[in-house]
Structure I
Amino acid sequence: MEEQEFKKRCEDALATLHRELTGAADDYGFETNFSSGAITVRFEDPPAKFVISPNAPSRQVRISAFGKTYKLDWDIVENTFVSSDSGQSLKQLMEQFISKQLKEEVNL
């Protein structure tokens, strides 16, 4: 994938995810910020921070959560960024991580 195409797909995916996170933030008690091309999700109790950011050289979206980095590649069939390890989409992974952090099922 060319860099311009990656940037466009990444911007669209992160903007959509941020809208979904913003909609859920008040309901579930976390904060989200979209700045400099990256999304930050912060939790007060228990304290934690997740970061979702593009990695242009590898053409991946990366999620930093629970002390680990998860790498997602563009999936032409799913038309979204997907983890090659689990097959989950960006949205599905974030729902899983937020649910784990808050110890309750979260739907974005």
Structure II
Amino acid sequence: MNTYTTHVEEVRAERSTRERIASLLGRYPKVSEKHRREILAFLKEGRHLDIGLLTTNDQVRPKLDAFLEDHRRHFRVEPFEVVRMLAVVAATIMVFWLLWEILSPVPL
């Protein structure tokens, strides 16, 4: 097996997952709790391209819109995530500032 074969298998797996989620959304709201969690996981953690391709499907889009509306709270940004992102940005700025101070020439 080579790298190309592995890539093709990954693409097929992603397409299969996207098609499965599309079929689950087609049955929404008559889906089980397990399937609802599967849809949520895909929408939160899936590749943006795959999620975007779901939104272009005219048959699935109304059900996807209804699902997103019904599960709006799952897609909110939590305060902890905002604090964490601000801490990462502040730490990055501080590292660059320290590097600038270390590497800048000393005036004579």
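Computing relative contact order in percent (Cα under 8 Å, 6 or more apart) for each of I, II, which one ends up highest?
Evaluating relative contact order in percent (Cα under 8 Å, 6 or more apart) on every structure, the highest lands on II.
Rank structures I, II by Cα Rg over 2.2 N^0.38 Å and report only the one at the top, that is, the highest.
Answer by largest value of Cα Rg over 2.2 N^0.38 Å: II.
Here helix-only ellipticity at 222 nm (-39500 (n - 2.57) for each DSSP H run of 4 or more, over all residues; to 500) was calculated and came to -12500; which of the structures I, II was it taken from?
Going label by label, the one that fits is I.
Laboratory data are not the source of any read-out in this text; all were calculated from the coordinates shown. In this text the structure is predicted, and so the values were computed from the model without any measurement.
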